[in-house]
1. Work out which structure the value -4000 belongs to, where helix-only ellipticity at 222 nm (-39500 (n - 2.57) for each DSSP H run of 4 or more, over all residues; to 500) was derived from one of P, Q, R.
2. Consider the structures P, Q, R: one of them gives 7.6 for mean projected area of the Cα convex hull in nm² as calculated from the coordinates. Say which.
3. For which of P, Q, R does Rg and Dmax of the Cα atoms in Å, for residues 20-67 alone, calculated from the coordinates, equal 11.6, 35?
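Taken together, the values in this text are just the output of simple stated rules run on the coordinates, not laboratory data. All values derive from a computational prediction rather than experimental measurement.
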Structure P
Amino acid sequence: MEMLSRSRYIRISPQKLRLVCNLVVGKPVGQALSILEFTPKKGARFVAKTLLAAVANARDQQNVDEDKLYVKRAIADAGPTWKRSLPRAHMHATPILKRTSHLTVVVDERAA
């Protein structure tokens, strides 16, 4: 019985978020949260928050034991990109791409 949680339009690039997601996939929830707590990356906050929401969804909707849950998948997809420009010399402009992400965390109950 897997349960998921999504965070959308996160203001971080998907590439940076995937580095953090790969740290916790396959780990028990308690261990994943302690890894994220001590990971010095901006994306760790977003993954931890979404993981806690997925655990709360599993607890409230399906009445599963939180100690048996593990991170089945953590996926960071690209969201819309904000396009800005920076004025440069001789009437030129340099494009600036402010990337956003959609994060999906799926937890499942480990078989006993």
Structure Q
Amino acid sequence: MLEGKPVTAKIFSVSLAMIVTWLGNRLWTFADQRTRTKVREFVGFVVVNVGGMAIAVLCLWVSRYVLGFESALADNISANGVGLVLGMIFRYLAYKYLVFTGTEPTLDPRSEELPS
């Protein structure tokens, strides 16, 4: 379906993973920093992910169209090696300081008590 279109495939795969990753970060990695505003958090998460995806796509684009490396191995190294590592560092720092900025845990939806 996306054979021969590595940039399109990269954008598609990152987009599909975004919602699952947001839930994992919200409920596990940054559970103690999540905010009460899920919509704001998700929009910030999407913006940060677009930035992270842009880093991986830029690495792939430079490898392919500037340096002229067109093999599948070169695509994997540039997008999933270099781009993934740089994007991961960017995403983690942005999530921690820009997206999940709550200072106290949110109310557990299973709990009947309201915070004091």
Structure R
Amino acid sequence: MEMMNGMRFKPSEIRVKKGETIRFVLKNTDGVKHEFSLGTEKELLEHYEVMKKFPDMEHDEPNKISLAPGKQGDVIWQFTKADTINFACLHPGHFEAGMKGRVIVAAK
């Protein structure tokens, strides 16, 4: 998955099946720092408010990663419920610019 110039993720939508474990391999090809944060819309919005106050915070949670320009990293996540899970870059201004996407988890 690419974190791109123009405040976008490529792809911005992923489809998986309930029970699957996915390794998101993320590469920041943009010239600014980005993050990948996976969660419900409510969780992302709550974390975004914290990021506005502490924009340089580093993450050590299994569902988040911050990447400097040109860097690569991964997030491994098992999807245990059929649902839509969101992801976004929550650096101030990036979320509003449209740097977000979703994982659609099918029942099977």
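1. Only structure R yields this read-out.
2. Attributed to the structure labelled P.
3. R
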